[in-house]
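Asks: Down below are the structures I want you to see.
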Structure 1
Amino acid sequence: MKKVVILGGGFSGISVANKLAMKTKRKDVGIVLIEPRDHLVYEPQLLFWAFKNYPLSKFTKPVTKVLNPRVTWIQTKATKIDDTQRAVELSNGETIYYDYLIIATGASMEEDKIGATHDDNVHHFYLPKATEELQKSLSNFEGGTILISPTTIPFKCPPAPNEFAFLLDNYLRKRGIRDKTKIKFLYPLLRAYPVPSVAEKIQELYEKRGIEFVEFFNFESVDKDNKKVISLEGDEFEYDMLVLVPPHEGQEVIKNSGLGDREGFVHTDRFTLKVKEKENIYAIGDCTDLPVSKSGAVSHFSSGTLVKNILSEIKGKSANHKYNGKTICFVVTSFRRSLLLDFSYNYPPRRYGIHNSFIYGLFKKVFKIAFFQVLVKGYM
């Protein structure tokens, strides 16, 4: 029997585990998932949850409800990978050995590196607890200046800060305090989005809705005493509320094991998903350094390639299946509308829904059902 060990029980790790379970027999392949958390969160919903108060349970599921029973789940944390011994050290003191290792540890939100907290009216929407605090602050907000900015690049879901700005505009209008509020989007590039055609549409909507776009703002620090955010270039902007994308880095287990770049993202072959210069190790999802967006769509479209390559290796064949960088991305522009992007390694993002389609907005909402019932269970 070959043993496949998967580190990380987010969407990437669980969906790959489930696909392997469906395509192999118990007597041939053992599958082990290492994950300390007991619930899976549908992370795209955090963006909407910042504005609407409903139970977290509406977009979370227990791991036991979405994980194939063929998979052995060890509810603890991996602390170090020894690729020479093909072993993983766990926080409970145990060591587990593998024939094949899949790293799906995701990205770590380095909140402490921002230098300010919820108490200083500095927020983000990338983790449930932080989003809940943001939700409370927004419900008590009565006017002033709200700044939105990423702190580093890359970060999960590149359109998310833009989406937040659009939803914030809608939210404040519904509360009748939009005229009392300035919204500024601070961004390190010349455009509000890296792709020119998409940036053109976003900036057009910004102008229409009175959202100020500030170009070439590279975040450096927060002056919490004076309520200012400061750039590397020395520019300063005052705020009443600051919404930052927290610094994203690789997890400690990757840094401890010497498998990542300076930020801790795993060196991954963009086509085969094998970890570079390592035998029998693959990586998928936000933990990788793939030249595409960090998103669930990338994990979904690349997972098939990863599973095919591992199955090929188990059968003694070459891992020559290739992921082409395919992904799709919805860019929410209101609570009911969104744009749709489609891209791969072979072609740049193509924008659909130039008229801000209601249909794409509806699809974005119902996608949560497909996420839990189909995608994470490995049926697609």
Structure 2
Amino acid sequence: MFYRSQLATLNARLQQPRRFLQILAGPRQVGKTTLARQAMAAFVGQAHYATADLPAAPEANWIEQQWRVARMMAALGPALLVLDEVHKVPRWSEVVKMLWDEDASSGCALQVVLLGSSQFLLQQGLSESLAGRFELIRVPHWSFAEMREAFGWDVERFVYFGGYPGAAALADDEFRWRSYVLDAIIEPTISRDVLQLARIDKPALLRRLFVLGCTYSGQVLSYQKMTGQLQDVGNTTTLAHYLRLLAGAWMLTGLDKFAGDAARSRAASPKLQALNTALISAQLAENFAAARLNGELWGRLVESSVGAHLLNAAPPGLAVTYWRERNQEVDFVLQHGGKTVPIEVKSGRSKGALTGLKLFSKSFGTGPGLVVGTGGVALDVFLATPPEAWL
């Protein structure tokens, strides 16, 4: 089966003398485990795989047990240890640090790969205990180019069904596809990667926020309006925290407003953005054919697919924001290395003249900006191009 550029990166690193832990980080159901197993198959030596994705999270000694098995292999020759969903183990980073440092002192050449689907907990462990000991390989949602190469999808199919390779075979049976996304992706991500791994005082509110965020993906919504829509007395700080947790699970995020001032940007209302359009479509009443004929809905899906592509494919240091001033808006703004590019998406919904781009360019001294869709760069071309190419 087709797999990703990250596999070549991982294989190359595992062929080198042991220097760093290798961390594969990304959402559920994008192929991290398959990628790791393919790396195990290509590894010259013995390999041991274990997963902490169990009904009850194992204790810290579980890591030590798996490590001992791999150390016995390493005594006989090259060996590789792969620990999946390791962030679910309490104090995982402290235990890994201790064992990694023991191997460094003893000269054990055991190679180690860790996989995780909680960005929040992975980053916490890596920054607190493992600084200087790891290399990170991001494994984001599948892009249009990857889905096209692997499954022959056209851009309209990608806009609706999104970038989950495991669900691709079910797309012709939309009832099964929808059930798979809801039951095998959305529910486990919320119940295992968010609710069980962080303190959530109002789990029902977090679930409703996720549904609301998908419903309003591509729209700017203040936290006060979110509170009204959710009919909850919770404060805006709670909603902002829950939105960060959903972003840490690679599901839903809120884009900051471009303001030329970091403090003002953080204080503005977020623009909600689903990180895979499948998360939106699986909750719709409309099927693929009906959604394609609904100009308003299709325009929202197209804009969400553009935003998801920018966020999933953006290299470190490339900022993705939006801009709005009264009734003028720019859908997305890219910033990197002193360069700024505003982007307007035109598909399905009629937005009239590009007054937002013109005003943004005049206000901030940028170029004319980029139009995606009608009258500009074709959507399939844009979704197959790395975001940094437009800077």
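Just so it is clear, none of the values below were taken in a lab; they were calculated from the coordinates. Just so you know, these numbers come straight off a predicted model, no measurement behind them. Cβ atoms are built from the backbone, for glycine too; each structure is taken alone.
Asks: Assuming 69 is volume of the Cα convex hull per residue in Å³, for residues 172-211 alone as calculated from a single structure, say which of 1, 2 it is. List each step's numbers first, then the result.
Replies: Details: 1: 69; 2: 58.
Derived from 1, not from the others.
Asks: Ok, one more. One of 1, 2 was used to compute relative contact order in percent (Cα under 8 Å, 6 or more apart), and the answer was 14. Which one was it?
Replies: 2
Asks: Here is a follow-up. State the single structure among 1, 2 that was used to calculate distance in nm of label points 7 Å out along Cα→Cβ at positions 60 and 340, giving 3.2. Display every interim value, and only then the final one.
Replies: On the way: 1: 3.2; 2: 4.7.
Here the read-out was taken from 1.
Asks: Using the calculated result 18.4, 58 for Rg and Dmax of the Cα atoms in Å, for residues 36-163 alone, pick out the matching structure from 1, 2.
Replies: Of the options listed, only 1 reproduces it.
Asks: For which of the structures 1, 2 does the calculation of P(r) over Cα pairs in 5 Å bins from 0, in percent, for residues 228-267 alone return 6, 20, 16, 13, 9, 13, 15, 7, 1?
Replies: The correct label is 1.
Asks: Distance in nm of label points 7 Å out along Cα→Cβ at positions 52 and 292 was computed and gave 2.9; which structure, 1, 2, did it come from?
Replies: Answer by label: 1.
Asks: If helix-only ellipticity at 222 nm (-39500 (n - 2.57) for each DSSP H run of 4 or more, over all residues; to 500) computes to -8500, which of 1, 2 did it come from?
Replies: Structure of origin is 1.
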